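Chemist: Dropping the structures in below, format is structure tokens.
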Structure I
Amino acid sequence: MQRYPLISTVSVSSLVLSVFLMGAPVAGAQELDEITVTAQRRAQGVNDVAIAINAFGTQEITDFGFIDTTQIARQTPNLDVKYTWGNSMPVYTIRGVGMNSFQASDTSSVGLYVDDVFQTSVATMGAFLYDIERVEVLKGPQGTLFGRNTNGGAVNYLTRAPSMDETSGYVRADFARFDRIEVEAAFGGPISDNWAARGSFITMQQGEGPVWDRTSGKEIGEVDIWAVRGQLLYQPSEDFSARAIVFGSSDQSQPVYFQHFGTLASPGVPCQAFREGRLDANTCFDLLGYSDTDGDPYAGDYTDDFNTEINSEARLDNQNVGGTLIIDKALSNMDFRSVTSLQAYDRFQPKESDGTELLFVDFLFASEITAWSQEFRLSSSTEGDFSWIVGVQVSGDDVEEKPDRIGYLDDLGVRYGLRYKQERFNAGLYGQAVWQLNDRWRLELGGRYLYDDVDFSATTYIDVDPGPGVTELVVAGCPDPAGLIDLACNTSDSAFTGKIGLDFRPNDDTLIYGSVSSGYKPGGFNGGLNTNSELYTPFDAEEVIALELGLKATLWDGRAQFNAAIFDYDYDGLQASTARETQDPDNPAGVLTFLTNLESADISGAEAEFRVRLSENVELNLGASVLDTENNDPGANFNGPYDFNDSPRRLANSPENSFNVALGWDIPMNNGSRIRFFTDYNYEGDHYNQIVNARALETTNSLWNARITWFSPDENLSLALYGRNLSDEVYRIDDLGAGGGLGWGVLVNGMPRLIGVSANYNF
């Protein structure tokens with residue numbers, strides 16, 4: 001692998017050169033607003049934080065017209081977010097580090113936090129962008145202050161807190177293509193001298209979807225989502241506050257429907273097109289001879305039989321409720337914070353996964369998750385040459401998967417199912433100190449001790465020629481039902497992660513920083529469909545050592561900001577979802593997909609951002625990144641009868657290069673109102689969506705959005721016309737099941753062009 005690739009240096013240098021060739025903003029341009037963040041567990045200006053961080057405040061979210069996390073990702077270099085399995089289960093990847101998984105027992109390598117509370121499972125990681133104060137994207141390992149599962153980075157959502165000073169609120173309504181309606185509202189303020197409250201909600205309804213079911217003649221893809229949040233703030237003095245947050249959400253949408261492709265010329269014989277790196281519906285079929293011959297990315301022959309077995313309309317039924325209590329107390333020369341949380345999540349998710357009219361590969365997940373956490377934190381409060389923070393955190397979660405069945409190869413007379421239960425306990429003790437060595441140099445040292453324990457039990461069963469009165473046969477489990485394999489259905493890990501950072505200020509407007517940090521993600525068990533008890537052997541922890549060098553420069557009297565970073569990661573045991581062949585005669589599919597440890601992986605790259613106010617009314621944002629990833633485990637690129645060993649061994653969701661641009665232009669009107677034109681574009685270069693680099697599935701994505709908004713003279717009322725994916729690009733979010741003995745695969749395509757109108761009123 002070429003370390004610190006030349007293309008990284010060239011790309012970043014080119015961006016810097018282009019910025020200065022543009023010349024300084026015209027006289028009269030205002031300074032850029034600097035967002036205050038809490039990325040280091042204390043309030044700091046984003047340009048004073050010696051890590052690569054992107055932050056979006058309320059104003060940026062409004063100006064950009066963000067409604068979900070994918071839009072934030074498109075304006076954040078080296079951040080990828082996709083909703084492969086619907087709005088309730090996004091997949092986060094930062095700098096090539098993340099995880100494609102749909103099992104409730106799995107945890108991502110990117111930590112997602114809501115109001116400082118870690119979201120323990122991929123099944124709970126849906127985040128609605130409503131009544132949001134700020135979104136912070138922290139890149140690189142965050143093991144010291146955030147803890148486990150932050151090897152790629154962390155994304156922290158901070159909701160708007162109740163105000164003790166004023167009453168405020170808003171209401172927004174959107175109407176768009178596909179009978180799409182979004183309504184969002186919030187209201188809050190003081191209710192007495194010591195108390196304040198705030199309530200907010202959002203609902204997203206879509207009467208029809210972009211997908212056409214050729215079998216039934218129906219348009220599918222309906223959305224039915226709502227979320228609500230209530231907050232109560234008690235603040236009897238400036239030295240004490242207690243903030244209680246309760247929330248709930250529901251997703252009863254239709255499941256995501258995929259586009260089918262085949263990879264066989266005949267049973268057991270791979271088709272030549274797929275082996276050569278092409279998709280060809282005319283010569284490539286699945287095991288049962290089915291092919292999607294018209295190639296329409298938004299059409300399929302979906303089965304009604306599976307849907308009828310699940311419920312009449314094959315809808316999700318995902319419910320999430322919980323609460324958080326945040327207590328802040330100012331002590332003598334230090335600040336105390338306590339964060340307590342409790343959350344419960346129920347997932348009922350049918351998946352018509354094969355994209356065909358057959359009962360072929362269709363799944364049902366029924367998960368119950370409960371999670372709790374407690375964190376205590378002390379930090380220095382006085383300004384000086386030395387600051388510190390110490391804390392302790394404990395958490396636990398229980399996951400139970402108990403579907404009636406998971407449909408698999410039903411048309412071959414085979415039906416698989418699984419049940420499992422997982423109990424996890426985690427604890428951490430951490431500290432970080434920062435020394436201001438002199439006027440220019442600053443030293444940062446931090447470390448965390450972590451402990452993780454997992455108990456697991458599972459059963460995989462099979463019904464042959466299922467029907468009334470058929471008794472299920474247990475084929476695998478933990479413990480082994482046959483008693484032939486001595487399985488340890490418990491695993492525990494402990495580790496120490498740390499960080500050493502040094503930054504230098506040659507002047508008040510420039511920050512140069514470097515760091516060495518380590519990250520850790522504990523091991524666990526595969527909660528998937530395992531037809532061999534040996535597959536219940538726990539996978540190991542993953543560890544990473546990361547080097548980073550960065551620059552943050554404020555230019556032209558505060559009217560421009562340039563940030564850049566280069567990084568290098570060395571991974572040991574990277575956890576990845578991959579496919580491996582099984583010789584188990586009870587598994588006619590031939591290939592199983594499950595979590596495993598890669599022998600090693602290397603990541604290096606660079607990213608740069610430039611933000612400038614060109615005039616009083618024009619602002620430009622630019623971003624670019626390059627990424628070089630390598631999976632050093634040749635076995636992880638295996639895919640049944642297809643030889644992919646000559647393909648690149650890149651990590652999933654790791655574009656070789658990406659670029660984003662956003663332009664906002666305000667036009668003042670004579671009556672005091674204004675019109676704002678806003679457009680943004682994002683490009684992702686060549687990449688694979690899975691760890692298995694099937695050449696036929698290499699893809700690039702590009703999206704162009706635009707928005708025209710009128711603001712009333714008092715700025716309280718705004719009316720907008722917007723378009724997303726204006727070029728109607730057919731872009732791929734994900735792909736699943738490339739090859740194997742079934743010859744089955746699916747493509748997950750993004751939303752086509754969406755035109756809508758929006759109205760917002762602030763009060």
Structure II
Amino acid sequence: MAGSILGNRVLRKEDPKFLTTGGVYVDDLRDEPLLVGAVHATFVRSTVAHAKITGIDVSEALTMPGVIAIYTAQDLGLEPVSASFNPMAKRTLLASGKVRYVGEPLAVVLTELANQGEDAAERVIVDYDALEILIDVEQAMTSSTLIYEEVGSNVVFESTAIGMPDNTGDALFADCEVVVKGRFVNQRVAPCPLEVRGAAAAWDNGRLVQWLSTQHAQGARDSILKVNALEAGQVRVITPDVGGGFGAKIDAYPEDLLLGRIAKQVGKPVRWTETRSESMVALGHGRGQIQYITIGGTRAGKVTAYQLHALQDSGAWVDVGAILAPFMTRPMASGVYDIPVIEVRTTSVATNTTPMVAYRGAGRPEATAAIERAMDLFALELGKDPAEVRRINLIPKFLEPFTTSIGQTYDVGDFEGALDKVLEASNYVQLRKDQAARRASGNTKQIGIGISVYVEITAGTSSGEYGKVEVLPNGRAIVYTGTSPHGQGHVTSWSMLASDETGIAMDMIDVVWGDTDAIPSGGGTMGSRSLQQGGAAVHQASKELVEQARKHAARLLEANEDDVVFDKFTAAFHVAGTPAVAKTWADISSALATDGGLIQESNFVSNGATFPFGAHVSVVEVDTETGKVTLIRHVACDDAGRVINPLILDGQIHGGIGQGAAQALLEEVRFDTDGNPITSNFADYAFISAAELPSFEVIHMETPTPRNPLGAKGIGESGTIGSTPAVQSAVIDALTHMGVRHIDMPATPERVWSAIHSAN
């Protein structure tokens with residue numbers, strides 16, 4: 001990309017603000033005129049996991065200092081809402097009739113000050129008639145106690161019920177020389193964004209204005225419109241800075257949806273910010289699959305058949321969590337391998353736990369973890385090197401679409417190239433020698449080497465995005481985007497894309513997002529779609545803006561349009577051969593100031609999803625006396641197509657690896673037998689820090705995709721998808737000579753120690 005800013009390590013424009021004055025989040029909106037006099041909402045949450053509600057007594061709470069009002073579902077006239085993916089499952093936005101998980105909102109307290117609400121909420125007395133509590137997915141599948149009676153079962157979504165083929169069982173492996181079975185747990189984890197959920201709502205001349213910490217302002221607006229029975233144009237959603245989401249802030253939650261109705265009821269603007277403890281139990285969780293796998297093939301190492309039955313914990317609501325397995329895990333089940341026969345069945349089950357939502361990778365890490373663990377078990381059974389078994393089964397390099405036996409079509413891929421690069425960079429051969437030496441010496445600290453080769457789908461749930469570029473009379477440009485940044489670096493990348501086409505300096509370009517009045521349509525940020533769709537829309541709008549400006553420049557220069565040259569270096573238009581007489585962007589915009597301005601909109605439509613891929617090698621040291629695992633090295637080769645900014649790319653990969661390693665080693669949401677969360681704060685929920693991580697070694701590959709003009713694929717989730725199975729496999733690999741074949745995540749010291757002693 002000679003002569004282009006693209007492909008260069010450009011420092012993030014957004015960082016000075018965040019590192020100095022800090023961002024402006026929903027809870028920081030103290031000077032907003034519409035929120036003057038706002039009252040504070042505190043939600044009363046269920047303290048039991050499954051019970052009928054026999055009464056809610058608010059009388060004592062109403063006498064507490066600062067209390068303005070307390071509303072239940074009945075007070076607000078809330079009607080049952082059908083679940084998106086199973087209409088027989090219904091709930092009210094505040095629980096009525098029964099509660100289904102600890103943390104479910106069932107009343108809201110309005111107070112003058114936020115701390116007053118916390119005190120008053122504790123005085124709301126709820127009487128319950130206890131029901132059987134179903135925490136375990138497999139128990140819930142067979143229980144006669146139903147979380148949603150109208151559904152008739154706790155199985156709320158089944159792949160076979162929508163026409164997907166069933167598994168045929170062991171018959172699939174009749175011709176295999178070697179068959180291995182396994183049961184894996186891809187545990188439930190909490191997204192833990194630095195900024196908890198927050199919202200504020202105010203009515204302005206019959207119009208609802210709502211500020212929201214969300215990844216998708218336009219989607220939230222549509223949900224708020226529906227819940228409040230309002231017409232298009234009657235709701236404006238604004239997202240200020242958002243302090244992380246990881247998928248959990250894609251959709252609007254009951255608390256968000258209720259604020260408008262509450263504000264109307266009380267006649268004042270309303271603020272709400274959850275506590276960290278609330279976030280841990282009421283913000284949706286991720287993962288939560290039990291995976292039954294069977295893999296079979298030849299003694300030479302060729303896999304000929306693979307079967308997966310994924311049991312997806314939906315939690316207590318039938319929403320995104322219910323469809324992760326059939327629509328995200330299933331199509332990616334084969335991973336990077338050319339397996340002739342694959343069968344996948346998925347079963348989504350309601351439990352008395354926090355509802356499941358999309359979480360970094362949303363179903364694709366689960367698919368990768370299953371097939372990568374299966375490949376390791378297959379290699380172990382054969383007594384072959386796991387890298388070599390993978391190589392035998394990889395799909396050969398392809399630059400034209402390739403369709404797997406499960407029916408998913410990948411765009412481009414060079415999986416063996418990624419494996420070769422990561423093995424070379426990690427000095428894999430020497431690592432195995434070092435491991436052999438440790439084993440021979442009887443050292444109590446053993447080395448484990450884990451390998452993962454992955455492919456994932458990005459922008460798989462949407463096909464296009466909105467972008468707009470406007471040049472002001474002073475020469476500054478404003479980029480409007482339908483995507484939403486919450487740490488990804490959109491301001492920098494979108495400025496780079498606009499600057500590359502227009503020649504306008506990056507510091508003269510502003511980026512606007514997350515205001516549904518300014519950007520009425522937009523797909524938000526999820527599924528690693530932003531650059532390849534939102535960035536492509538900005539790129540397209542910028543190119544079209546140049547052509548629009550050329551026409552106006554020709555008029556101002558009194559020349560034929562074909563004779564007008566655009567000089568990106570000077571960001572000016574001139575007649576060929578006479579650069580001394582030129583019109584700048586400011587000149588052209590000023591000339592159009594009374595005629596609509598210099599603006600170009602674009603609705604980019606992609607040619608389909610893209611499929612980033614890569615390979616990771618992870619090295620751990622396991623203390624066989626204590627079970628402690630130390631991650632000592634991690635090498636990653638990730639291919640996200642054409643790289644726009646390597647600095648931002650590395651940041652995304654680093655964050656993903658850290659998050660993936662955390663799931664493999666530390667993180668797990670747990671409940672006791674009564675359904676009480678026992679990991680509801682950062683003292684009890686183990687998360688990773690820089691102290692537990694080595695410096696990551698990152699290798700870039702670039703295989704451009706033809707599915708957008710940038711050639712770019714998503715990268716926000718790839719690091720997580722590749723790292724988790726590599727780290728998990730490394731832990732197990734350190735102990736295979738001691739008879740350990742599998743350890744479920746997270747590989748905590750207790751779990752590792754138990755596996756060692758169970759194998760001996």
Structure III
Amino acid sequence: MALVSHLEASWRNGARLLCLLALGVVTCGYAQAASDSSGDSPGNSKYIGSETCAGCHRGEYESWQGSHHDLAMQPANATTVLGDFDNASFTNFGVTSTFSRQDERYLVRTDGADGAMQTFEIIYTFGVYPLQQYLIEFPGGRMQALSIVWDARPQSEGGQRWFHLYPDEKIPYDDLLHWTRPSQNWNNMCAECHSTRLQKNYDAKTRSFDTTWSEVNVACEACHGAGEDHQRWAKRESGWEALQDSLGLQVQLNERRDVHWKMDVAGSIARRSQPRTSNREIETCARCHSRRSPISPEYRHGEPLLDHYLPALLSDGLYHADGQIDDEVYVYGSFVQSKMHAAGVTCSDCHEPHSLELLAPGNAVCLQCHKGDVYNTEAHHFHQPESNGASCAECHMPTNTYMVVDPRHDHSMRIPRPDLSVSLGTPNACTNCHREQSAEWASKQVDEWYGDINPGHQKYAEILQAARRGTGSGEALADLIRNPETPAIARATALSEIAPYLSNQTVDALVLGLADSDPVVRSAALRALENAPVQMRVQLGFPLLQDPVLIVRMEAAVILASVPVGDLPAAQRQQLVAAGKEYIEAQLANAERPEAQTNLGNFYAAQGERLPAIDAYQTAIELAPYYLPAYVNLADFYRRLGQEDDALELLQRAVAENPDEASTHHALGLTLVRLQRYDAALAELALAAELNPANSSFTYVYAVALNSLGKAPQAIQTLQNALKLHPGNREILSALISFLRDSGDVAGAGRYAEQLRSLGP
């Protein structure tokens with residue numbers, strides 16, 4: 001029983017995996033037969049189509065034509081298909097796919113959902129440059145995006161060829177990344193941002209889609225909202241007077257009207273003539289140009305972004321610790337970190353909103369606000385004019401390449417920091433170009449040119465990196481949260497890391513986060529309370545059940561889900577029930593996603609709703625047998641119900657489905673511990689630590705198990721090896737101190753105690 005009690009906390013922490021909704025917009029695709037354009041918008045204004053808009057807005061319409069928005073998705077025909085369908089073939093890991101035409105039909109013969117070669121018809125094209133994907137219709141209204149895509153770049157740049165989106169991996173038919181699987185499904189992964197007024201219309205009972213749109217591409221009303229009322233105002237039709245203030249528009253993107261950038265006579269950077277008081281334009285773009293999770297059935301133009309989406313934070317795997325892009329994150333999360341955003345810059349200060357082109361070529365777009373005789377000189381950039389090193393974007397907006405051929409600029413617009421590359425391993429613009437040189441060389445060169453390094457606007461890399469590695473400081477995270485100059489997304493990220501460090505010294509920072517003006521910060525502060533004592537959750541969480549922004553109310557509902565409703569005063573009971581209903585509706589709006597079903601399972605489980613919880617978890621597993629959080633959380637629920645045998649059977653199934661996933665072996669090991677099958681448990685815990693050595697908790701739990709079963713020397717050696725990979729990890733150091741002291745090695749324990757003391761409180 002001692003071993004069980006030692007590992008109980010680890011089980012809880014491991015099982016309560018965060019399961020937010022879809023990972024955001026990814027390039028893949030579908031839609032069923034298009035609806036007509038007469039459907040009502042949420043504000044009862046009807047969609048009238050871009051051709052109607054063109055009647056009065058001819059210039060904007062012509063600028064938009066041929067843009068990436070205009071060509072985001074198109075029916076497959078001789079005009080729109082760019083790929084070689086003249087009996088071309090492409091071989092990837094032994095699978096040879098062929099592309100052909102039959103009359104007006106475009107066909108591909110490739111491996112289907114069962115691995116057998118089949119012939120499929122291309123229904124739509126998806127995107128145009130630098131690559132084009134192709135969409136194939138499946139039963140149940142699904143549209144899947146083929147993973148073999150056409151390189152639309154010129155041949156001189158390596159284009160005009162077929163290639164696979166995962167060129168270095170074999171993707172068999174049963175892999176979650178195979179083109180026939182849910183991860184490549186257009187309806188729920190990417191359709192919303194490639195068409196206008198997309199409605200998924202998912203039927204949870206039949207697990208089918210009846211997806212519709214008003215226009216197949218990203219047209220006028222995708223950004224401006226339904227146009228009928230605006231047309232009525234423009235034509236002075238019946239009732240137009242009531243529309244005068246809004247011009248009949250659902251959202252007015254007029255924040256830059258009468259705004260100009262004024263060069264400070266004594267300075268070198270222009271200042272906005274008046275402060276930005278609204279984020280309408282940025283949030284309209286962010287709806288699609290962000291890594292985010294949807295939380296409502298249909299977007300309503302003009303409403304706050306966080307009433308409909310939850311943007312991703314600067315999470316490990318998405319962003320580097322300093323906030324530079326790592327995975328594909330679609331601009332917004334980068335831009336809101338930037339000094340440009342803090343200064344009041346909006347998207348249309350740099351981009352023409354209809355053609356999507358830059359307002360000026362090359363450095364000229366930056367020189368709109370930055371004095372050329374200061375910044376566009378060798379004295380500033382120390383490179384030959386017109387070279388890559390003289391490019392503002394190359395230094396301050398370096399690119400990452402996604403989907404093999406698509407370079408994307410980092411919009412955090414940061415000062416290059418090769419010194420952070422030396423200490424933290426983050427990328428830097430210097431060695432992006434000078435690939436033959438080291439980060440140490442680049443750091444030394446920057447020192448010679450500029451003297452003391454200006455840390456720039458983003459001052460959180462070391463703190464977030466330490467938190468990621470388990471060597472963080474609660475006080476350092478708290479200082480980051482307390483600092484109003486820290487970008488909101490970084491404050492929110494710090495709050496997402498502070499839960500293990502909550503104390504009397506840091507709780508004030510969490511309280512500040514709950515009162516922050518930015519809803520992203522408030523929602524992150526609530527999530528930091530998830531495992532706090534119930535009294536603390538009630539005291540701090542209940543006021544936010546009435547927050548004006550949906551995502552905040554939903555997060556409050558989650559952390560308060562376990563509070564017995566019957567014990568509350570009537571007013572609080574009503575607030576909690578209402579917010580809980582909103583949370584459930586948000587998950588049901590994404591019922592086709594295993595993440596949403598797992599969220600529902602967690603919510604019902606917290607409320608003690610046994611059957612709905614189990615049903616939601618099992619639905620998640622049926623939708624995606626590879627989705628591990630559903631297994632782990634259901635197993636945890638079984639454990640809490642005393643159904644250890646059910647938990648064991650489920651986790652054994654999970655291991656069979658996902659033999660190389662460390663988390664399932666870890667969870668299975670903990671279950672076997674509870675069943676006192678210690679030898680089998682050790683084997684599973686050892687395998688988890690081996691499969692994922694980057695997860696220090698897996699190694700820690702394995703070592704605790706070894707020590708509890710009388711294998712102290714092996715436990716100590718395991719932790720010492722882990723410490724090399726995770727230097728300064730408090731959990732590992734504390735365990736080493738305890739194990740060595742218990743084994744009689746007081747001196748050894750003292751050495752590690754000194755290391756722990758050096759880390760500070």
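Chemist: Quick check on the output: 41, 30, 28 is semi-axes √(5λ) of the Cα gyration tensor in Å, derived from one of I, II, III. Which one produced it?
Modeler: I
Chemist: From I, II, III, which structure was helix-only ellipticity at 222 nm (-39500 (n - 2.57) for each DSSP H run of 4 or more, over all residues; to 500) = -1500 calculated on?
Modeler: Structure I accounts for this read-out.
Chemist: A further question on this structure: Comparing distance in nm of label points 7 Å out along Cα→Cβ at positions 189 and 485 across I, II, III, which is largest?
Modeler: Evaluating distance in nm of label points 7 Å out along Cα→Cβ at positions 189 and 485 on every structure, the highest lands on I.
Since every read-out is calculated from the coordinates, none of them should be taken as a lab result. Fair warning: this is a prediction, and the values are worked out from it, not measured in the lab. Cβ atoms are built from the backbone, for glycine too; each structure is taken alone.
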